[in-house]
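Listed after this line are the structures, all set down as structure tokens.
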Structure 1
Amino acid sequence: MSAREAAFGTLLRELRRERSLTIEALAEASGVSVRGISDLERGRRSAPRQRTVAALADGLGLDGTDRAQLHAAAVVEGPSGFTPVGVSSFPRGTEDFVGRADELWRLETLAGAVGTGDGAGAPGSDVAADVYASPVVVAIHGAPGAGKTALASRAARHLADRFPDGQLMVDLMGTDNDPPAPAELMVRVLKAVGVPDRELAQAGALGRPALYRQVLAGRCCLLVLDNARDEAQVRPLLPSAGRAFVVVTSRRMLTGLDDVHRLQLGRLSPAESAVFLTSLVGEERACADPEAVEDVGRLCGHLPLALRVAGNLLATRSGWSVRRLAERLAHEERRLEVLSAGDVRVGSAFELSYRQLTPSGARLFRRLALVPAPDMSAACAAQLTGQSLYDTEDALEELVEAGLLDGAGERYRLHDLLALYARIRLTSEESAEEIERSRAAMFRWLLDTAAVAGRWYEPGHDASAPPVPGTVDLSTVDKARDWLQTEAANWLAAVHAAAANGDHAAVVDVVAALQWFADHWMYWGHWAEVFGVSARSAQALGDPLLEATHLNFYAWALGMCEERFQDSLRCSAQALTAARLAGDTLQQAWAHSYAGWAHRFLGDGERAVADIAAAAELFQAAGYLPGMLTALQQRAMTLRDIVDDQEAAIAVFHEVLARADEFEEQIGSQVASIYRCNSLAGQGGCYSRLKRWDDAVRAVEASVELSRSVGNTAMEGRYLIHLGDALSGAGRSAEARAVFEQCAALGPDAGTEHIAEARSRLAAFDVG
């Protein structure tokens, strides 16, 4: 220990002993902790802060020469010339900064936690807080251009007054090919805070890390480490003790760092994007065409860097309207080229991260451009490269770590502009044959997996059969439903691609496997599209039976999903013609059944009764149990809605329930559940017409519970409306309101018309 290091502690001990004070007594008199005084006297802690010195002088009762001497000793020992008021080093301000309110609030909250960690003293105990508190470290990560540096700079300026011993921002240059090493960065920080070159030379290369930690340990400072490459570059720069608030920005997640608060930056909201663009181009131009401003924000993917480039383009091209830029950005193949202003290019920002990927990570990144939906699973991504699922997961996590991919649960999402960049890299680095093989492998897997998942819902599905081997677990109906719903946009694109490529046999096979699943996800919004494609593929194959089958699917979707009953009638008529040509009784029955549905909804009771009777006869002749149950159910609805014989309808609905129980093993539990739900609700409707409200509530309540248990949100939404109406009829208004609120909260899978009805019922309650 040098004489300088001992000077303050020696003087403090002498002054304390002259006044016959123990360390404990001085601690009580000064408010400085016992441990802090002990460390100061023994030289473990040099360079106390001036307010600590003042507190000790007061506790000792010093004045005049003795007090000045104690302060002088502290000033002489000030660590490496680090001035009490600190230093500040920030780039230009971000006056047009927009949004990030939640992130700024979190940074402010974390900054407030500095000095309150384990071992920290009370707020009035300077030394204990300085020496024993743990620094707070926050790592801000996100995609290239997400605005990490802007957020850190904004927060640092806002929080600067809280850190009087200095505020520094150091560019770690992590995206450069040869970024500075930690040792070089340490020297930059030490010189910035005023450490003399002589002291740096005395410490030498081996001693500088200790000097760095010593300088920061006793100071309340803010340190922004911007643009970090990886954990190895950052880790040596993090202070181990003291009251420092450290903000690290990086494109990478820096998952290897311990005891770090992480803050991920995503895209701005559409409203924030509009405000940001307006601040750059001026209110007059923005207000002249607000829709164009919204379009520019959307085409920029609400990415701050892209928005800034777009805004700067407009600011420097005063003759351009915002609409003109929106039109230029609308061309996907040129969008990244347009998003360049001077030496700032969005594509160049992406390039820096892409070039740091491993070969397998770069290949997967390129090929993710082939995924048609905004997100995908690891199993889907694996088809693009032919890697194992585990290797693909590793490559995906590399992309997430690099800020080039967003990971949420088991799904991965590529930002819109990054997807365009990936496509550029794909077409420039891989051959057309490689690209087509990769796309075809993914689409084939999507079609095969969709067929396996859809068969869970077919009548007579054998749930005890071993699952088909593959990269996806489809061992239960719930897992099959989850896969079909989450991967819907991708397998739908695969269906369209197969049809476009003339693979019509694959289209009709896969879509046929999804027929019964459609009843469980009726309000998806794309069934008419799916069955329309398969009907055209069936026609292209020239097989009248396939044509009749898929035209019937199409008729169902047009009527039941989209309420286009006239179109449904035309389609079922075509199906009937094709079925007769094929000599197929079953498809003739379905054609009459769907025609009967359409006529009933259109109010043509006579033709509805005739078609339903014909369907019942044909289903019976074909010996097809699900069809026979459908015919019975339609007969009950005819009795209820057209004949107005409620008691007779109740009896027929009861017969459907009994037969669903009797034949469940043959038709499968998923199919049986549909008939049960509809028949219970049908009975409830009859009871409501008879004003037997309690019976109506019990029946519809059972239907809702069953719909919910099998995950059929479409039926749940529909029958929650019926339940709420029955409860209202029974005078149970509070329960009815709660039921309508449940329906309104279900989301689009319940059917937008049902959500609207629920909200209308709630509004009526409010008016009443």
Structure 2
Amino acid sequence: MTFSEATIQHLVKEHYGLNVTVKTLNGYDELNFLLSNEKNEKYILKISNESHPFPFLEAQVKIIQHLTNSTISDRFQHFSINKQGEELTKIVVDSKTYYLRILNFLDGTFWVEKETKSNELYYNLGCFMGNMDHVLQDFSHPAMHRNYTWDINRASDANDNLKHILNHEKRRIAGYFLLQFDTEVLPQIHHLRHAYIHNDANDYNVLVQDNQVSGLIDFGDMVYTALINNLAITCTYAMLGEKDPLAVAASIVEGYHKSYALTEKELDLLYYLIAGRLCISVTQSAYNASLDSNNEHHFITEKPAWDLLFQLIKINPIKAQDAFRNACGFEGTINNEDYTELLESRQKNVGRNLSIGYKDKLKIVKGALQYIYDDKGRTFVDCVNNPSHVGHCHPIVVRRMQKQIATLNTNTRYLNDTIIEYAEKLTATLPDALSVCYFVNSGSEANDLAVRMSRHYTKQKDLIVLDHAYHGTSTVAMEMSPYKFDSKGGFGKMPWIHKAINPDLYRGPYKYGDANAGEKYAADVQRIIEVLKKEGKAPAVFICETLLGVGGQIPLPENYLKTTYEYVRAAGGVCIADEVQVGFGRIGDHFWGFELQNVVPDIVVLGKPIGNGHPLAAVIVTNKIADAFNNGMEYFNTYGGNPVSMTAGLAVLDVIQEEEMQQHALEVGNHLMDGLRSLMAKYPIISDVRGHGLFIGAEMVKDRQTMEPAVPEIDIVVEKMKEKGYLLSTDGPLHNVLKIKPPMPFNKQNADEMIQYLDIALSEL
């Protein structure tokens, strides 16, 4: 129903005896009009329909009356009385009931329109909200007990509207924060103080004059809920568009606490409650967009809300908790001690050669997609953690695993649909010949099983590997990893292991620009085959990562695998593609690394990204190899293929495909490599940038002519980058290659910032 300005003028005259001019105003879900009389006095008239029933409108009258007895009474709109002496005026139009109410006009500038805001103003806003909630502590009205979308207690309901967010990155971030709400807030919310609150101190409802809050309008969102939600909403809208939103929120919290004391438990949830309110907002905007809404109020906060969510995920929640506690004089949450005691316990009870990264150790306590948080309040962009392939705590993966582990986890002796579904979906991403799956718990175990199957199939024992290769930690995997057996403490090369030259176009004998480099490197594999032949032997296996990881982040030369596979197969051997670090769309150009070489392996080994860090791996083989392995001896793996692992694998595969992560890796990876090459042109220490997608290496040397590795310079750079919040690592036989393999949500903004900080770090060398 629409009401013309002339109709409103008539209704005001009829029911209130006032002669006014009328101007239509915008509103979210009520009709609003500005009234002016001959004395130039202004009023606001509101019309509500059935969505705001009489008891709820009556509650608005009662709450204003309750606030009238306080020192802040003048900061609220008060009701004009109609001819019947009532605050609410009932009218019926076309058999529909509406309620009119007229409120006085409050002077001031809307918060959103005030360009510069001081710490004093933020503090004053907190004081005002605390004062109001303190006055309302003994107020109640049954109509405020309602199920309401904008009640932060019900933020979990926003999960239903995530599907309407079309942008993958935005949907992922909102999903992450809603997951955290369910994990961190829901188990605690019923323990918190509850109250009758305004529930909408947004930047269009708060008025400011003379650097202090002069008014708060619109009680249409009020609800009975957790008291802290009123502060969370206040902070949320004040943080919009701010360079340091946490500092803004802390000032508001300090003011609120001075007026109405908060508890530590409330403060510790505030970060997640702010995120919860933002998630309600952005999912509602997305839902309204799906309905083709043309109401500008449905989208008025959408962009700044998204901007704040992107800022919020970069703020360590421990840092936020600490800031809020400090603002109220409570003990902080940040650990300022060193890790001496923890390291001593680790030395006592954990294997001493289990290495720890970085000179100054990190204690990581939480992950959020491409970000990880430590116990000192710092946030790091994770640039190396490729097992968390689709992102730390990806909401879809976590929720599906949670549901499955709450339903069933058992071994593979029982029939289960999930293992079949996953095997079908996984093999659908591979060439038709690779059709039989064996599920295990780690890449090491997968490589071990792949070699066992190959030896059984070929009746041979000898393995051909690449120099500097690494294939895992099991006994067999260590035996075929020169990176381990040739290193300090290594046991040396076993007689059945044969090392082929590393096909490195930067350091090897055949360089960039040599069109036949792939064939020339493959010739070294043929050399080994000929030596074996003279000894009356043949290779059981040729195994190779499809881009070399520990070997130095090296893409293989064109035709290398094609030629090598021909040689190996001609000798009766099996070709294994180790996709543990490379697969699942990371390289951008293709889903699997071997596709870069236009080959089809006999066996593919998968690990790390397959379960997003959950212990899951797979060996996928041809029917011929599977049939040969099925020789009467049972193959059994207690945990390999369990329902939880299969659910994790399915979720990861679905996320990669639904969120178009392969294309994202291609675009962001190319963007990052362009940035690295610009640094290479500026700093001679960077001598080579190589990779595909988000599998990238940057080699560093002291001198481009001698190619002397830049050690310890590269270690200094890694430590400097850590201090800037970017976690990198080194790789390669000479430990002089910057290794960059971030979780797939890593974005162009992360890439640009990483290049910016790397520029600074290199300039300081």
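Derivation of every value follows stated rules applied to the coordinates shown; laboratory data play no part. Nothing here was measured: the structure is a model prediction, and the numbers come from that model. Cβ atoms are built from the backbone, for glycine too; each structure is taken alone.
Source structure of the calculated read-out (volume of the Cα convex hull per residue in Å³, 196) within 1, 2: 2. Here the criterion is mean count of other Cβ atoms within 10 Å over residues 385-392, and among 1, 2 the highest value is seen for 2.
When FRET efficiency 1/(1 + (r/R0)^6) of positions 97 and 153 (r between Cβ atoms, R0 = 25 Å, to 0.05) is compared over structures 1, 2, which one is greatest?
That would be structure 1.
In terms of relative contact order in percent (Cα under 8 Å, 6 or more apart), the structure with the greatest value among 1, 2 is 2.
A value of 23.0 for Kirkwood radius over Cα pairs in Å, for residues 305-552 alone, calculated from one of 1, 2, originates in structure 2.
Here Cα extents along the principal axes in Å, for residues 537-656 alone was derived from just one of the structures 1, 2, and that gives 48, 30, 21; the source is 1.
Out of 1, 2, which one gives -20000 for helix-only ellipticity at 222 nm (-39500 (n - 2.57) for each DSSP H run of 4 or more, over all residues; to 500) as computed from the coordinates?
This figure was derived from 1.
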